[in-house]
Structure 1
Amino acid sequence: MTYADIALPDAVRDAVGVQLSLLPDPCLDVDRALTRYHQVFAALPTELLQQMLDFGRHNDTPGLMLVRNLPVDEHLPPTPADGRPAGGRDTFVAEGVLLGLTGLLGEPLGVLTEKDGRLVHDVVPVREGAREQTNQGSAVFLNFHSDITYDPTGRYDIANPDFLVLNCLRGAPGDDAVTYYADARAIAAALPERTVETLRSPLFRLNAPGSYTRTAADGADVWSESVPLLSGAPRFPEIAVSANGVRPLTRGAEDALRALKETCRAVADEVRLQAGQALLINNRKGVHARSTFRAHYDGRDRWLQRTYIRRSLWSVRYRATPEDRRVHF
């Protein structure tokens, strides 16, 4: 399954950049900012706009889209060392790109156990988390996974983000950070029918994300109920896998999980993000991973911004906070 790849013409990039550079920090009034970004991105050339909208609204489109030649901030502060937002920003073009693309796919969602519920996540290497299975890591391969949210019901598929957007503010200095995406359709097609049947059986338990266990459960493992890893119509399967660990419950499930991991590596697309590029990721159609890369912690490290996106916030209203876009998980 080949990913989609589109690029803004230079004149369009520059026009969008000028408009975004005039807008304030979106955190001051998120709904108004989203409205303004919608106005800006609605003026994209029709063909490009439709491709991005189609990515989010059709079942048969690829689960990954690379958008290139996006506007960038003229001046960036050093890459934050702690994973929190950087101060000293004169413009917020990066946030405008991130949330403008987000608005084409759905509604941004904050999760209180991830980045303190912020809608815009700064994804950077953090020295203390270098070997963790989280977005702070750099010294270990970040396993193929879905971005999952822990739900007290024990399920991990009902409130997960439908999409993610990753916008690159600063690429890895050595261009050695690789993002991988393995589409569930390609995975299922490459596996024996019996293995797929096992993966579709409730023979696995998923560990809660590292951010949840670190902040909400004192580091203890928090396991889901028994669930399948693959679900949905055979033609359009959905996949949910935890980077923090999957526990197979039978010998057959253990063999199927091993085959799944090997197949993800075999069928995955690879992208090395650089500034001015963004990835649109369908979080249900496939799983993603990240290579190791060298981090220097000198203010020049790789810097992405990320959003979690739901097509609608209505179905997660049972966990909503008074801020509406932020949920308890």
Structure 2
Amino acid sequence: MKDKLLVIVGPTAVGKTALSIELAKRYHGEIISGDSMQVYKGMDIGTAKATVEEQQGIPHHLIDIKNPTEPYSVADFQSAAMPFITTINNKKKVPILVGGTGLYVNAVIHQYELHKKQGDNDLRHKLEQLAVENGSMHVYKLLQEADPVSAKQIHPNNVRRVIRALELTKVTGIPFSEQQKEEEMESPYDLVYLALTMDRDQLYERINKRVDLMMEQGLLEEVTRLYRQGIQNCQSVQAIGYKELYQYLDGEISLEAAIDLLKKNSRHYAKRQLTWFRNKTDATWFDMSNGLNSHVFLEICQFIEGNWPQMAKYRDSQLEEES
């Protein structure tokens, strides 16, 4: 018997958090964050962590487990997430993996054998030095030459992934994109895989409004605290929402320009997320353009119960409680 795993992915601001909590309440679930930045302590507003009130008593895992100065990789996430899936199943509950970091989610779903990918420390250090001396675009162009497919899938500013893809391409002689294809296999889990989407203009408007709300909630103060702690050139503060305000705090741009840039970068990121999930997953898509209303929630529940008929008992018991 395979362990169950419910997965919810989608672009930023599409409504993953609200849906995951409602499904966890209905199906006796616990939530595993599949977000590469929610692992960091003290980075709450900019990473859109669910507040204690929003969590509604649902256990959340892999949130606030790292200091902002610590690196965090897909291998770290995989090794941390998989035991939670087993533990939650053993409690006869449903693990719900929720996130927008596609590579992290797929690394768990397909149990990529990341530890077998032996790199070359000397080569990596040389590439890192090239990036420092000549800029991120220099190493990105090297990746474009070595593996154009990976270059299209990795953003030029994600220097760590660019260098890793280059390193593994050169060490193995096989393009990193081909290595990823070889990893695609049947999931070891009894998997229900949901992806959320939304009308593009509506999604972008939600993103813009969410940035405004984050600023009202104290995002600038949150970023300023990290800045004053001397946290510089760390993976954590390269995240969208932090790097733009760091530019403001460095005196490079105005606050208004930083907020506009944050909105722009968030919209572009959402577009890349949608493209990635459509191209790299076999998830079933649900349209959230009308919000998490009773119709779409029922549709999602029916899909889950169609794959896992035993889940209907939770729905029935809940209906009895409500009546």
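Only the coordinates and a few stated rules stand behind these numbers; no lab work does. Model, not experiment: these values are computed from the prediction. Cβ atoms are built from the backbone, for glycine too; each structure is taken alone.
One of 1, 2 was used to compute distance in nm of label points 7 Å out along Cα→Cβ at positions 74 and 202, and the result was 5.9. Which label is that? The read-out comes from structure 1. Ranked by FRET efficiency 1/(1 + (r/R0)^6) of positions 10 and 226 (r between Cβ atoms, R0 = 25 Å, to 0.05), structures 1, 2 are led by 2, which has the greatest value. When Cα extents along the principal axes in Å is computed for each of 1, 2, the one that comes out at 58, 43, 43 is 1. One of 1, 2 was used to compute helix-only ellipticity at 222 nm (-39500 (n - 2.57) for each DSSP H run of 4 or more, over all residues; to 500), and the answer was -8000. Which one was it? The value was obtained from structure 1.
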